[in-house]
1. Starting from the value 19.1: which structure in I, II, III was Kirkwood radius over Cα pairs in Å, for residues 144-279 alone calculated from?
2. Comparing Kirkwood radius over Cα pairs in Å across I, II, III, which is largest?
3. When Kirkwood radius over Cα pairs in Å, for residues 80-183 alone is computed for each of I, II, III, which one produces 15.2?
4. Looking at mean count of other Cβ atoms within 10 Å over residues 112-119, point out which structure of I, II, III has the largest value.
5. Identify the structure, out of I, II, III, from whose coordinates helix-only ellipticity at 222 nm (-39500 (n - 2.57) for each DSSP H run of 4 or more, over all residues; to 500) was calculated to give -9500.
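Since every read-out is calculated from the coordinates, none of them should be taken as a lab result. On a predicted model such as this, the values are computed, not experimentally measured, just so you know. Cβ atoms are built from the backbone, for glycine too; each structure is taken alone.
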Structure I
Amino acid sequence: MGLPCDDVVLVRHGLKAGEPAVITVNCPNKTGLGCDLCWIILEFGLSINRGDIFTDGRWCYIVFWVVPQPGSFRPIRWSNLKTRLLSICPSCSVPIYYIPEAKPQKSSVYLLKFICSDRKGLLNDVTHVLTELELMIHKVKVSTAPDGGVVDLFFITDCRELLHTKQRKEDTCARLTEVLGESCQSCELQPAGPEYESYQHGFSSLPPVVADELFCSDLSEAEICSQTLVPDILRLKKATLSIDNSLSPAHTLLQIQCLDQKCLLYDIMRTLKDCGIKIAHGRFSSNPKGYCELDLFIVQADGKKIVGPEKQESIFSRLRMEMLYPLRLTIANRGPDTELLIANPVELCGKGRPRVFYDVTLALKALGICIFSAEIGRHSTSERQWEVYRFLLDDTREFPLSNDRARHQIVDRVRRTLMGW
């Protein structure tokens with residue numbers, strides 16, 4: 001029978017200012033549930049600084065201690081967060097929102113189109129609103145005309161599943177118009193037509209040299225260090241992974257100690273989920289100095305322990321890569337223009353990393369760099385699929401893009417924003 005939905009997800013707020021909120025999930029188990037919960041929590045602008053996972057294979061009990069990320073939206077919409085978490089729990093079969101109009105099929109894609117005058121930070125302001133409204137961005141096509149006019153096309157889905165209603169559409173356009181101000185000339189929102197397919201397949205191909213740099217699947221420690229700032233090389237040296245099969249007759253103990261970074265727990269959970277690894281029990285904690293420890297009792301998809309040096313090393317190798325290098329960044333020439341590229345692996349279920357577009361535009365806004373055009377697409381390699389973000393940047397006096405030092409600063413600021421360093 002399970003528990004009533006009101007008891008499946010519970011949120012308890014801290015008694016004092018600055019204390020973490022505690023999110024408790026108590027429901028039937030499914031492979032990857034912890035990863036899916038982490039994704040939603042991160043999408044709401046929260047960081048997880050502690051977590052406990054318990055499951056008997058059929059039922060699970062998960063507790064997360066969460067705090068707002070620096071610069072996250074205020075206030076956190078806790079009731080919406082609870083509803084989103086409920087929606088992915090196996091025990092919840094009731095509709096997410098009760099509305100009088102018929103609800104369309106899940107994940108209907110809509111086209112948001114607006115025309116306005118360009119200004120610094122415009123794209124981040126729009127992304128801020130869409131994220132705040134729980135509208136997920138799947139594709140973007142942004143272009144700037146010589147006269148400074150901007151035409152933005154966002155292909156989005158509604159996590160609340162309400163964009164088919166007149167009220168939700170009007171509220172979305174009204175909020176965007178309010179943020180854009182007098183510069184907004186028009187704002188339209190409608191179901192995506194055939195143009196969505198054309199944009200899906202119209203993602204411009206990457207130059208081979210750039211693709212090789214972004215998607216290299218066998219980076220050595222030296223190569224990773226060459227793309228990382230000197231202070232951050234310490235993260236490589238302080239990350240340790242070990243496996244112990246002697247403490248449990250049925251499970252393998254995976255222990256990880258490393259420095260903290262944004263989405264760390266998600267990256268670990270995502271990697272284990274895609275490898276078909278099941279977590280029976282787990283504990284995650286991060287101390288105020290930014291050091292993390294994880295103890296995870298795991299089994300393979302067939303329920304067996306992970307034995308044999310080859311299997312163990314395969315998991316170690318995959319986890320090291322996803323923990324130390326979860327995002328790929330480069331800046332390159334695209335004809336006469338300068339292009340910033342960011343790539344992150346896509347889960348096997350097709351879901352990309354949360355809040356990447358928002359974080360990148362936030363970093364560029366902080367540097368005072370205007371974005372001439374932007375697009376999001378997918379790129380497939382022999383091993384996996386990647387989500388690729390491409391930004392054509394405008395030259396500024398503070399950051400002349402022909403200057404190697406300025407280009408390095410841009411990549412550094414974007415990387416640090418994405419990683420929470």
Structure II
Amino acid sequence: MQKKNKANLALGVSGAGFLATLAAGGTSFGEGLIHHGFLAATIGGLADWFAVTALFRHPLGISYRTDILRRNRARIEESIIAFASDDLLSVKNVMAVVASQDTAGLLVDYLAHRGGRQELIGVVEAVVCKVVDDLDSARVAADLAPAVREGIRSLALERVLAELLLMLSEEQHAKRILHSVLMIGEQVLMSPAMQQVLLSHIEILRKEYEGESAGRAFVLSALGLDDTEILSIFNVKARAALHDMLGGKTEAYAGVKAGLETMLRTFAHDEELLSVLREWKEKCLDRADVEGMLAYWIEHGLKGDDPFWLPHLHRFVAVTIDRFCASKRWQRRVDHAIKKFAESLLEGHHDMITGLIRERLKEFDDDALVHFVENKVQDDLQMIRINGALVGALVGMGLYLLVWVMERVWGQ
């Protein structure tokens with residue numbers, strides 16, 4: 001049963017009891033006590049019904065000082081707004097609640113256990129990709145090109161090359177270079193094209209050696225030294241010589257190595273060569289379309305559905321999240337920063353709370369506001385009526401008992 005029906009029932013029972021005991025009100029102590037209890041309950045119930053009803057409408061058609069909510073709406077609204085914005089939701093009260101919370105701990109829990117890691121990585125990826133895709137490649141390239149040109153021009157590439165040559169002239173590097181050259185020489189020697197060239201030259205040499213002498217031709221034939229066999233012997237001898245050089249056991253190897261080291265050091269200190277390199281760098285830089293190359297790189301390297309930097313961004317965000325979750329010091333700093341930021345937002349935009357509450361109240365017309373408030377507090381107001389009837393009954397019975405006792409005392 002609704003509270004309103006219970007309150008009406010209590011008032012009805014009080015009135016009915018009062019009428020039922022009216023005739024026997026003074027015939028005996030018990031009947032008088034009950035009669036006055038019903039009377040006081042009826043009075044209390046009626047008084048509370050009038051008071052409750054007067055909040056929202058005109059009880060019994062009485063307009064004087066009734067329909068309080070509708071008649072005092074403006075003042076009530078301002079009181080509600082002032083209480084909510086300046087007291088209940090003041091910056092001090094809100095920040096007192098926020099200060100008691102471990103915002104960094106909540107963030108760590110969200111990142112570590114509630115899927116926040118992947119969501120944060122996705123958000124960062126979306127934001128960065130949006131920023132990069134919105135770049136004007138031509139304009140950015142035009143802004144960067146002068147700095148890039150100046151940077152390349154100021155970079156002493158010729159000196160870098162000189163340092164590289166000096167480094168290569170060191171013994172360990174010179175050995176590696178020479179071994180690589182000798183190995184390449186062996187591969188070139190045994191290549192089909194070189195073998196064919198050598199075979200043709202052996203044939204020419206053989207013919208020149210034989211000349212018109214049948215004896216020389218006979219001796220070569222008797223020894224089985226045809227062109228192919230001579231080439232095979234040459235290959236064996238040449239490869240043996242190369243392997244001796246690769247082993248670093250011959251004077252030839254030492255001489256070649258020393259010559260290579262000397263040549264590299266000479267080139268490293270050759271100012272004429274360095275000057276040529278500087279001129280070549282300037283010419284290449286003047287001819288190069290730096291702006292176009294930058295624009296192409298931005299458009300096809302930075303942008304797109306799967307740019308090269310995306311995995312690196314994911315790793316950076318993931319590592320940053322792990323560091324944050326493991327660092328109490330970092331968490332304290334973030335917690336302090338969040339609370340300071342929240343406080344600055346509240347202080348700067350606290351008037352919005354007042355505006356939001358006022359706008360929400362203005363959405364209700366008088367009837368809707370009365371209906372809304374009445375529905376929210378109806379149960380409590382009806383309990384006032386029920387309690388009024390009960391308290392009235394107890395007070396009425398108590399007064400009757402007091403009067404009865406005093407009459408008996410004074411009557412003696």
Structure III
Amino acid sequence: MLNKNLVLKIFEAFSIERWNDLIRPFDIIEMDKAAEKMVLAYIIGKFEENAGKKINWTWMTNASFFDLLIKIALCDIKAPVQALIKSEYPEEYMRLNEWVLNQYRGMIDDDDLYRKFTIYVGQKAGSIPVPEEDKLTFHVYGAARKYSTMRELEIIKSVNEYVRLSKIEQELNHDIQKYLDLRGLQLLTTKQRPFEFLLKIEQLRFQRRWNQTPRIPNTSVLGHSYFVAILSLLLSSQYDTKLCEKRIFNNFFSGLFHDLPEAVTRDIISPVKQATDELPQIVKHIEDEIVNKELVPLMEDFYADELMYFTSDEFENRVKIDGKIQHVSFEDLNAKYNSDEYSPVDGKLVRLCDHASALLEADISIKHGITSRHLEGGRDNTLLIYKDGTFINGINAHALFTNLVN
């Protein structure tokens with residue numbers, strides 16, 4: 001069972017505003033930044049893999065989660081201030097890191113995950129060396145983190161006087177230099193095809209979920225997708241079966257990209273999709289057509305098929321056998337196909353996490369006193385789907401959902 005306090009703590013990232021001492025043309029939220037950073041890490045990392053290099057995706061997905069936890073704990077301390085503490089007051093910086101870790105000791109029940117969190121904090125501080133085989137992954141992740149910040153700066157430049165941003169821009173341009181050996185970043189910074197693809201994905205930052213009703217906090221489609229990815233990561237780790245590396249990777253990035261078609265179709269809310277018996281299939285068919293026309297041409301050949309694998313039948317347990325996608329049971333995922341060669345995906349788990357996110361988005365707003373029939377109906381209907389005794393990919397869904405709202 002997921003620790004409820006940990007899930008609610010992660011959800012706080014939907015309320016953390018970035019660049020809040022500057023004029024912003026839209027809400028710039030920490031959860032959305034974490035999402036875009038991992039989209040960029042995927043793009044940049046895939047270019048390195050295409051060049052025959054090894055990326056440790058499990059380390060990277062964990063790192064993104066750990067960084068979010070750190071940001072939630074230290075949201076009142078700006079990054080430049082943290083860097084100053086690290087460089088000029090190293091002993092205090094170590095104590096600060098210990099304080100952060102202690103904030104989560106009672107929330108992270110998985111001892112192995114907490115151990116990895118502790119190691120990552122040490123690696124980030126420089127007190128624990130990064131293994132030689134993971135240095136490229138560390139480098140790619142750093143590039144994604146830095147460039148995602150640059151993208152935010154580029155967006156807010158249009159509404160801020162130059163004098164407010166000149167120093168920040170100069171520092172970011174300096175910092176990005178050490179990552180320009182990465183082919184993916186070269187193409188992004190020079191506004192080539194990967195940048196055009198990123199622009200499409202960024203539209204998911206501007207799209208609000210539950211658009212027909214007031215809600216606190218508002219959540220974007222992209223931020224929601226990252227939250228689903230994190231829940232998928234955490235629930236996958238609770239399986240009795242040890243997952244192969246490709247399955248961990250697929251579950252995370254299937255969560256991150258599960259709403260990718262909405263970058264070109266926009267969000268069609270569930271009640272509308274289900275207005276008639278045939279409409280869900282019709283909407284899915286139209287989505288696929290638009291994605292193939294507007295998104296696929298912006299993808300690189302060496303990851304296009306994988307992204308389409310993430311978004312096609314995204315809520316079905318599936319594998320690839322001789323290049324063909326097959327739907328399989330959870331039991332067979334564990335017993336027969338839990339191997340990298342089959343590229344297994346716990347699609348039903350991603351759907352469970354998608355519903356868990358929607359449930360919390362409604363329930364937390366209601367508890368804040370901002371409610372509507374849409375929110376109450378969404379919460380109650382989601383709970384009805386997962387009646388007592390309902391298990392999804394080995395997870396007691398009813399117990400999970402009841403625990404999250406009570």
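1. II
2. Details: I: 22.9; II: 35.3; III: 22.1.
Biggest value here belongs to II.
3. Working: I: 15.2; II: 21.6; III: 16.2.
This value belongs to structure I.
4. On the way: I: 18.0; II: 12.2; III: 15.5.
If we compare mean count of other Cβ atoms within 10 Å over residues 112-119 over I, II, III, the biggest value is for I.
5. Details: I: -9500; II: -27000; III: -20000.
Derived from the structure labelled I.
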